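What follows is calculated from the coordinates using simple rules that are stated; it is not laboratory data. Because the structure is predicted, anything quoted here is derived from the model rather than measured.
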Structure 1
Amino acid sequence: MNVRIYNQVYAIRASDGNVERTQQLAAMVDARMREISKSALTSDSLKLAILAALHIADELDKATSKYSELNQALVDRSNKCAAMLDQLLQDE
């Protein structure tokens, strides 16, 4: 399949076989590069790609951290509920 990112065409293969998802990801990278190019002091596509990768990596890191926090909160709540249920069953 071919994707266009920042006016360049790349022949790639969807690693998971999901062509539509791969096209959406390419469009996301293209959009991020174009967004950065509006305020960057460079028009070098390689530098823009690196900046876009850093922005996307930052978003991924923040999302991963948030996921971990939410997952831990769920584990804590589940443990609390299980302990309460155990206590109720022991009281009977």
Structure 2
Amino acid sequence: MNSALMKMMPMISCKKASRLMSEGMNRRLLIKEVMSLKLHLFFCAACKQVLKQLKGLRKLIRTYRNHLILESSNSSRLSQVVKDKIKQTLINS
């Protein structure tokens, strides 16, 4: 790699790359951070795999969260008959 480019954009460590990948899930990275991470990912297969796993995990969590939201919204729609039975059971106990 060109030494002038290396001075402008030094290679980051895997530890720093993993931190940037994680932070990039929650906030918009600065252009310098994006470029450093992309450069690192170009050379590091292990970190590419970590990023792939992070994205997969995030997708899985969002799917599960959406399922829970849908499930809870459906369960809050009790019929009046069911509400009355619950009320009567509470009164009788």
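When Kirkwood radius over Cα pairs in Å is computed across structures 1, 2, the figure 16.7 traces back to 1. With relative contact order in percent (Cα under 8 Å, 6 or more apart) computed per structure, which member of 1, 2 shows the largest figure? Once relative contact order in percent (Cα under 8 Å, 6 or more apart) is tallied for 1, 2, the winner is 2.
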